[in-house]
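Next come the structures, one after another.
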Structure P
Amino acid sequence: MTETPTTTRPDVSDPRVAPPRASAGGDAPDPGRRRPRVAAWLTRILPAAVPGVLMLGIALIQAGRPTLSWDEVTSAEMASRSVPQILATVPNIDAVFGFYYLLLHWWTGLAGTGEVALRLPSIVAMAAGVAVAAELGRRLFTPLAGLVAGLILCVVPNTSRYAAEARPYAFACFFSVLALLLLVEAIRRGGAYRWIAYGLSVLMLGLFHLVALTTLVAHAALVALQPGGRRRRRALVWGGTVLAALLPLAPIARLGLRQQDVQLHWVEPITVRGIAGMPAGIAGSREVAWFLIGMVALVSWRPLRRLVPVALLALGPLTVLAAVSYLVSPMWVARYLLVVLAPVAILAAVALTGGRDGWSRFTVTRVVTVLLVLAAIAVPGQRAVRAQTAKNGPDYRAIATIIGREARPGDVVVYPARNRAIRAGTDHYLAREPVVPADPLVRVPSARTGTLIAEEYPDAAARVAGARRVWLVLGDRVTDPLTIRPELRGMLTGGYRQVDLWQPKRATVALYELRG
């Protein structure tokens with residue numbers, strides 16, 4: 001794609017432009033010539049490098065403070081399985097995350113399963129995604145627009161939250177902008193290896209999150225809007241590349257459709273209220289979301305060839321997911337739509353900078369002022385995503401701390417039947433405690449069942465009988481803990497007494513002791 005130059009100065013980022021030659025006769029290099037080349041190099045590098053490094057630093061701040069979410073607990077538990085066990089599980093559940101689990105299995109084998117270690121791949125992926133988004137803004141518009149887009153992404157609360165999340169969403173954000181950037185280069189410069197790189201980025205995007213393939217709407221628009229007589233040939237090359245990338249994803253998509261009722265049963269039907277609340281859910285802050293939307297509304301839509309693909313990168317996933325949620329099956333979930341943050345930031349940056357290449361005092365003052373206001377608005381959201389209980393699910397760390405503080409040798413622990421997360425989450429944190437109660441009801445651990453749920457013995461009362469003390473752990477706050485195990489009610493109310501009851505976030509922990 002050919003950019004319309006804003007000045008008569010040649011584009012030094014284009015390799016087709018020859019660099020200035022040294023003067024003949026072995027004269028020393030002219031410092032006056034070297035300075036523009038250094039400035040041009042910095043203009044190419046800094047708009048992406050500054051936000052990328054800044055995002056890495058921001059994402060690492062208190063990255064290990066929030067307790068693992070219930071989905072992160074699943075990531076940790078799956079990563080601890082062997083490769084054959086992971087491959088045996090994905091035909092039954094979580095097929096769409098299988099590739100991510102394999103990557104995390106390899107990584108945790110090197111780095112361990114602490115909170116920061118589990119989240120570090122996503123932190124790096126999100127930082128890279130911010131850098132690539134800034135580079136996309138630079139190449140489609142101006143260096144200033146790219147830099148501002150990257151800085152906007154750095155202050156959005158949910159870029160920090162999902163950077164520090166042991167799930168594949170940060171990778172989807174990265175590959176969604178990388179794929180469009182590589183397509184821009186493939187169209188602009190051609191070459192088989194550029195098209196192959198683009199195809200691989202589409203493949204990786206689908207491997208990390210199939211829903212993120214909705215961004216291909218923007219790719220189709222970019223191809224269709226290209227001028228020149230080779231449009232049809234370029235469209236055929238693009239179509240063939242995308243088809244080759246999607247074919248390996250077909251088995252995963254088929255498994256995902258078969259598992260949809262199991263994995264998405266909790267998603268509520270789409271409503272007008274849900275649509276209105278989606279911007280806040282995506283950004284992690286209602287104020288930040290509507291501030292950015294207000295900035296985007298100020299964009300001057302010229303030239304369309306560069307603005308339309310970026311706009312469709314934001315609108316395409318929203319439109320497709322809304323239609324699917326209304327017509328087929330509910331999928332209207334904020335974290336599935338994080339890929340729209342980067343294009344929204346780019347459009348906001350274009351509106352703020354005017355899309356013109358220039359660093360006038362007025363422009364810089366306006367940019368700095370707006371970014372400071374946006375950062376101030378984002379502060380509460382940034383603090384919220386770093387709270388100890390910011391993630392979805394119970395506070396497994398608090399549960400394990402309570403049990404670890406009070407547990408004695410010979411204690412046993414009982415969890416709700418067929419609950420995937422509460423046992424895995426509590427066990428994950430209990431592994432750090434000096435005394436770990438036995439789990440007498442597990443017949444076959446979840447890793448060997450080919451699912452996320454352990455197979456239990458049917459005679460729960462007989463397995464627990466005789467234990468000096470019994471811990472009941474629930475993934476909810478209830479007044480009567482025995483509701484999770486009605487088959488134990490007679491034994492625990494007759495032969496035991498309730499010693500204590502704790503209720504950390506979204507959990508209940510009860511301790512029963514043998515009478516006499």
Structure Q
Amino acid sequence: MKKYIKILGIASLGLVASCTDDFIENDPYTERTEDNFYQTPEDAFEGLVAAYDILQREGYGGFLITSEIASDNCFGGFGTADNQVSLEWDRFQFGSDLEMNRPVWEICYTGIYRANILLENLEGINWQGNEDLRTQYEAEAKFLRAHYHFELARMFGDIVPLDHTLSPEEFESPRAPAEETYALIAEDFRFAAENLGDENYSLNNSPDYGRVTKWAAEAYLAKAFLFYTDYYEASDLAGVVSKQEATAYINDVVNNSGHQLIDDFSRLWLAASMENYVGEGNAEMVWAIRYNSSGNGNWDLNEGNRFQVNIATRGSNLGPYAYGWGGAPVNPELYNAYAVGDTRRDATIINYAEEGLEFDNDSRGQRQHTGLSWKKYAPITNEAGEAVVAANGGDIQIDGFEDYAVIRFSEVLLMAAELNMDSDQGFAQECLDRVRARAFQDDTHSIAVTKENIMEERRLELALEGKRYFDLIRWSLERAKQAIDNSGDGSQFDVTFRTETNGWFPIPQSQILLSNGAIEQNPGW
């Protein structure tokens with residue numbers, strides 16, 4: 001912002017040369033700049049909203065669809081005449097578009113920048129004696145900064161961690177070791193956990209639903225601990241959070257947050273339970289990214305869910321499901337992994353044949369058709385067979401309204417099972433049993449609380465929620481290869497995971513060039 005303002009100022013000097021010195025010295029009358037904006041709590045709130053706003057940029061090329069295509073859950077899909085990028089995510093190739101991962105990089109670093117701008121201006125605001133509000137905004141901004149860093153670090157490995165806005169001298173900074181990035185992530189999440197109140201915004205249709213909470217921060221600390229210590233074979237989270245502390249954090253969420261499992265898994269997802277849908281502000285949502293359809297076809301706004309159209313059934317509406325682009329068709333291996341009686345399968349995945357839906361692959365131009373697609377997040381039609389979004393005046397591409405669940409309470413239970421497995425096996429078993437009892441709607445499907453069983457349960461419970469790929473690579477690259485490699489189903493479905501990449505995605509070529517070589521491409525790409 002400052003650079004932009006300075007450029008405008010220099011360009012305008014010739015126009016105002018004949019004006020008085022007073023005009024030149026006055027603050028801008030209509031432009032809000034970094035220097036004159038952050039003065040009141042209301043200004044700070046707008047800055048905080050700006051940091052949140054970036055969350056809604058999830059769409060094509062974003063964290064969710066990219067990681068699901070890379071995992072063993074999905075293939076690339078989209079249309080037979082579409083570009084090759086989705087196939088390259090699926091097959092671990094990098095050639096047709098060297099900017100294929102630019103959306104994640106730009107979204108996350110924009111979010112980090114906005115959080116840092118707010119954090120650096122908190123001191124200059126007149127809080128009118130309300131220091132608690134200042135602390136709350138600082139905690140929320142640090143949570144968001146940690147979230148954006150964590151998404152970058154899981155996708156790209158070593159990144160450039162930023163705890164401040166960069167000066168021009170720092171524009172060509174190299175990537176830092178993972179320990180430095182994860183130390184910042186841990187410190188930020190811990191600050192949020194220790195300084196946010198114990199509100200649970202999902203229990204009573206709160207207008208603050210979607211804002212981060214202590215419980216979300218504690219859950220994220222456990223999540224970061226598990227990824228970092230597994231992948232990097234470390235005993236603690238970058239020297240900041242020990243296993244004992246991570247376990248205490250997740251246990252606090254289980255025991256004291258007020259979050260709980262919804263009685264029926266299908267009720268969590270609009271397309272799976274349209275008549276009995278529990279709604280978005282439900283007790284299971286520890287943290288979700290909120291969307292609405294208020295954009296009404298305005299591409300300049302980012303209020304709606306732009307992800308849903310990507311995975312929707314290709315070509316035209318089909319039964320209760322609205323149409324989209326047919327991306328990330330589901331791998332039959334995922335569908336077949338669910339045991340008989342597991343209610344999660346049919347709430348997670350559309351099986352066209354089983355649901356009596358006639359899908360003509362050729363006329364719809366679907367690439368890599370498997371007969372299976374996402375039911376989680378699938379957009380729906382109304383009773384007249386129209387896409388609900390379009391019927392309400394929106395654009396199906398940008399005005400989806402279903403929230404994106406980042407952390408659900410079932411994942412909290414599974415993380416608690418994993419972290420307590422060695423220290424309190426009884427509690428770990430109880431946490432795992434709760435997830436399985438909900439899935440099978442009985443108490444007869446208990447299994448031993450082992451790492452193998454927990455990871456498989458995460459696969460089934462959290463399928464198509466952006467978790468699977470990162471679970472695989474943190475478990476081990478060998479496990480990832482064993483799960484992801486695919487052959488024997490026709491050449492269009494051949495996939496070879498390349499361990500030489502270390503599981504990281506290729507960095508956008510533009511960022512390497514902009515850094516003047518300070519940032520190097522990830523190995524294997």
Structure R
Amino acid sequence: MTLPSTRRGLMHAALAGMAGASLPAISASAQGAGGRTLKAVMHATLGVLDPFATTAYITRNHGYMVYDTLFAMDARMQPRPQMVQDWQISDDKLTYTFRLRDGLRFHDGAPVTAADCVASLQRWWKRDLMGTRLMNATASLEEVDARSFRLALKQPYGLVLETLAKPGGPVPFILPARLVQIPDTERINEVIGSGPFRFVAAEHRSGARVVYERFADYVPRQEPPSGLAGGKVAHFDRIEWLEITDMQTATSALQTGEIQIMEGVSPEMVQLLRRQRGIRLAPRGVGNTQLMRLNWLNPPFDRKPIRQAVLHAVSQPDYLAAQVGDDSLETVCKAFFTCTSPYATEVGAPAGPDLDRARALLKEGNYAGEEVVILHPADLPSGSALAPVTEQVLKSIGMKVRVDSMDWNSLLARRSRPVPIAEGGWSIAWGIWSDLDLGSPVVNLNADGRGRRGYVGWAESAEMERLRDAFATETDKARQMQLVEQMQRLAYEEVFAIPLGSYTVMMAHTEALKDVVSDLILVFWGMRTA
């Protein structure tokens with residue numbers, strides 16, 4: 001399939017438009033060296049404050065600013081204690097007793113207690129796939145005293161610490177009990193945590209900026225930072241996220257020193273910044289994967305042959321060329337659990353696009369011209385090309401298509417509603433995932449088979465859930481891989497999601513900024529000016 005306009009074309013235009021002008025090196029004063037305020041541009045605008053209400057990465061990143069976790073993953077993806085001082089496991093592996101570190105306080109001055117931890121976990125684990133598995137394996141979760149709480153299991157479960165250290169959204173952050181003990185139908189809107197920064201609600205301007213201040217009473221661990229674990233030492237008094245959605249404008253702000261760091265740089269801007277003195281580019285944590293989500297509840301994708309038709313029509317290289325446009329960053333990957341995980345395999349994946357097969361599947365599924373509604377995140381650079389390419393693909397096999405454009409936060413809200421098309425429902429939406437959240441069947445939401453109780457798209461398969469349960473309790477590595485292959489075959493056969501390729505994410509910051517930690521995601525502790 002030949003695309004009339006790709007990101008490569010946009011890249012050449014951007015470089016041509018910005019070339020010729022002599023871009024000066026950024027001075028130390030412009031970079032804010034020695035200053036106490038850091039200004040950053042993140043990958044999206046912050047629309048949802050409730051850390052348990054969405055899987056959106058910007059909400060997760062916001063959570064790591066203001067909240068803390070009981071355990072956290074280090075750079076080697078090993079769980080390490082964070083708020084926990086020490087813990088004991090009974091000989092029968094059924095009881096875990098955790099004791100909190102001394103000196104933990106919330107931003108409103110209240111001490112962090114075991115009751116806060118119990119209440120937070122009980123609200124979180126009903127909303128998270130990995131948390132729900134721990135909840136189902138739990139007999140009781142209760143406080144022992146002000147600093148200790150106990151988790152009793154129904155049977156041994158080998159992923160307790162890994163679950164409490166889960167790095168992807170929703171993250172098991174700890175909040176005051178008074179905030180989480182509200183009806184399940186209500187969202188948490190007051191932002192009070194115990195992390196290294198506090199949220200400045202009075203200065204929050206949606207679409208303009210998010211402001212954080214250093215929490216003076218935060219007591220960091222003594223270990224050096226690693227991944228999301230270790231000592232969270234804040235060297236800036238104030239962090240401002242400027243919500244600039246235009247990539248060229250954000251890049252210009254970095255060049256002139258108006259901001260000091262960009263969480264994600266589009267490929268065309270990567271080429272520009274590689275030639276810029278005073279700017280440092282680096283990979284940001286693990287890579288990203290683009291995925292297409294089909295809505296199983298609404299026609300025509302309530303019929304498997306129609307879902308399979310789309311699967312056989314798409315071409316990963318076309319999506320990568322349009323959305324990324326830089327061969328050095330792109331990876332064609334058909335592994336449902338990513339090509340960088342121990343569970344990488346191409347079992348069950350189509351060999352490549354086959355438009356004749358796709359058209360035949362439409363006939364097999366009795367496609368009758370139902371309109372396919374594609375959600376388009378117009379303000380999200382990392383997803384702006386996905387809908388236009390899909391529109392062309394589906395029209396090429398004879399489908400009726402409508403593209404609804406909106407901002408990313410509106411898309412997330414609409415994507416979460418399981419309603420018919422006539423009531424604002426949808427047919428195709430997107431997941432732009434860190435591979436951190438895809439590499440295991442236990443955490444990968446795109447293999448969720450719980451139907452209406454599960455992840456958006458609402459795929460339903462009792463067999464997938466049986467395989468996932470078997471994987472969670474299996475200890476033999478060879479048997480685990482056999483289960484992974486069965487799950488991947490089923491995921492492709494039923495079309496749980498359609499992988500559209502993976503890519504390396506680059507961040508950029510001024511050279512005056514030192515000790516930047518981005519092993520898993522970009523965090524704002526540890527970094528300082530030279």
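Since every read-out is calculated from the coordinates, none of them should be taken as a lab result. Quick caveat: nothing in here was measured; it's all calculated off a predicted structure. Cβ atoms are built from the backbone, for glycine too; each structure is taken alone.
Match the computed value 3.9 of distance in nm of label points 7 Å out along Cα→Cβ at positions 174 and 334 to one of the structures P, Q, R, and report its label.
Matching structure: Q.
For the read-out distance in nm of label points 7 Å out along Cα→Cβ at positions 262 and 294, a value of 2.3 was computed from one structure; give its label from P, Q, R.
This figure was derived from Q.
Out of P, Q, R, choose the structure whose coordinates give helix-only ellipticity at 222 nm (-39500 (n - 2.57) for each DSSP H run of 4 or more, over all residues; to 500) equal to -18500 when calculated.
P
Identify the structure, out of P, Q, R, from whose coordinates semi-axes √(5λ) of the Cα gyration tensor in Å was calculated to give 37, 28, 25.
Of the options listed, only Q reproduces it.
Out of P, Q, R, which one gives 38, 30, 19 for semi-axes √(5λ) of the Cα gyration tensor in Å, for residues 118-389 alone as computed from the coordinates?
Structure of origin is R.
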